[in-house]
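Below you'll find the structures, each written out as structure tokens.
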Structure I
Amino acid sequence: MGVPQVQAALAATGFDGEVREFAESSATVALAAEQVGTSPERIAKTIALTDPGDPDRAILVVIAGDARIHGGRFKRTFGGKPRMLPHDQVEPMTGHPVGGVCPFANPDSARVFLDASLQRFVSVFPAGGSATSAVEVRVDALMELAGAEDWVEVTSGWQTVDPPH
């Protein structure tokens, strides 16, 4: 998978936004924020974890750039400790390379969830299928665009922004 597959998956939902591609890396929150010209908290990180209930599946949790997975909250929600996917399993289990994992155009076996840390924004910037891409997405459309299962609260470390932007 990659940017063309993400663009096609988004277009199939009726999304008319653009996946932006950059000459330089956007693989970290800081780099992505610099590339798109926004604050780091508005970067929507897709964290690729092993599903505690099925180690052959990935759980992708999309969280705000200033949030961190909270072990206890993750365990209460998903029934086990959060474990990052092994590096060599990221692309096979998510359809995207390390640094480009996003909530779009994933294999059917990947489960996507959205964290409450995103709800303070009108729009956020997840990766677009590569380590040099991003796409601006309205938070109220993210569930449908990503085919996410649900909203969860599995993070800590973020602050409420007033007013949301």
Structure II
Amino acid sequence: MRKIIAGFAASLDGYIEGPNGAYDWILIDKEIDFAEHMKRFDTYFFGRITYEKIGTMTNKPTPGITNYVFSHTLKTVNKNYRLINDPIKEQVEAIKQQEGKDIAVFGGANLLASLLDLALVDEISVAIIPVLLGKGKPMVDLLKDKVWLSLINSKTYSNGTLQVTYQVIKNRG
């Protein structure tokens, strides 16, 4: 079965966006091979807000990539995206059963919280940037309950960024 991997850059104090939606604090290390990492995925999940921010940037489809937008309010999306609304659990479980590579959650604190609440996320990978923002958008919005994680691996880069990947523990009593 395909895995859902949530990947984010976050400040040391847990924000994925700075004040006013700023991303200028995210350090990109030359050691990180994003193209190689992205070969793991053929499906992307976007929350509505992230989709609205990036949806206007390109109308060109990426060959071999399927994009889904999760929204309770949108009625239509760009032709290169598929819309998912309620009931999301059944729809996401069906996507996970399809043949293919893993699935990336690409942006959306609300989406991540919803998927975690439904026990649909398999891994969380966070690039912890060595900066304290003090305010901004937290990595997850309100969760119904705590989510336990188990460390899979970690790597430190020369710019001080710490990449950590955790498995989501789904049946912790």
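If we compute mean count of other Cβ atoms within 10 Å over residues 108-115 for structures I, II, which one ends up with the highest value?
II
Give the label, chosen from I, II, of the structure having the highest value of FRET efficiency 1/(1 + (r/R0)^6) of positions 84 and 132 (r between Cβ atoms, R0 = 30 Å, to 0.05). Don't jump to the answer; show the numbers that get you there.
Working: I: 0.85; II: 0.30.
Comparing I, II by FRET efficiency 1/(1 + (r/R0)^6) of positions 84 and 132 (r between Cβ atoms, R0 = 30 Å, to 0.05), the maximum is at I.
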Structure (I, II) behind the derived value -4500 of helix-only ellipticity at 222 nm (-39500 (n - 2.57) for each DSSP H run of 4 or more, over all residues; to 500): II
Taking FRET efficiency 1/(1 + (r/R0)^6) of positions 92 and 124 (r between Cβ atoms, R0 = 25 Å, to 0.05) for each of I, II, which is largest? II
At a computed 11.4 (mean count of other Cβ atoms within 10 Å over residues 20-27), which of I, II: II
Assign the value 2.9, calculated as distance in nm of label points 7 Å out along Cα→Cβ at positions 12 and 148, to the correct structure from I, II. II
Answer label among I, II for the case where relative contact order in percent (Cα under 8 Å, 6 or more apart), calculated from the coordinates, equals 35: II
If semi-axes √(5λ) of the Cα gyration tensor in Å is computed and equals 21, 19, 15, the structure in I, II: I
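Each reported figure results from applying straightforward, stated rules to the coordinates on display, with no laboratory input. If you're wondering where the values come from, they're calculated on a predicted model, not measured in any experiment. Cβ atoms are built from the backbone, for glycine too; each structure is taken alone.
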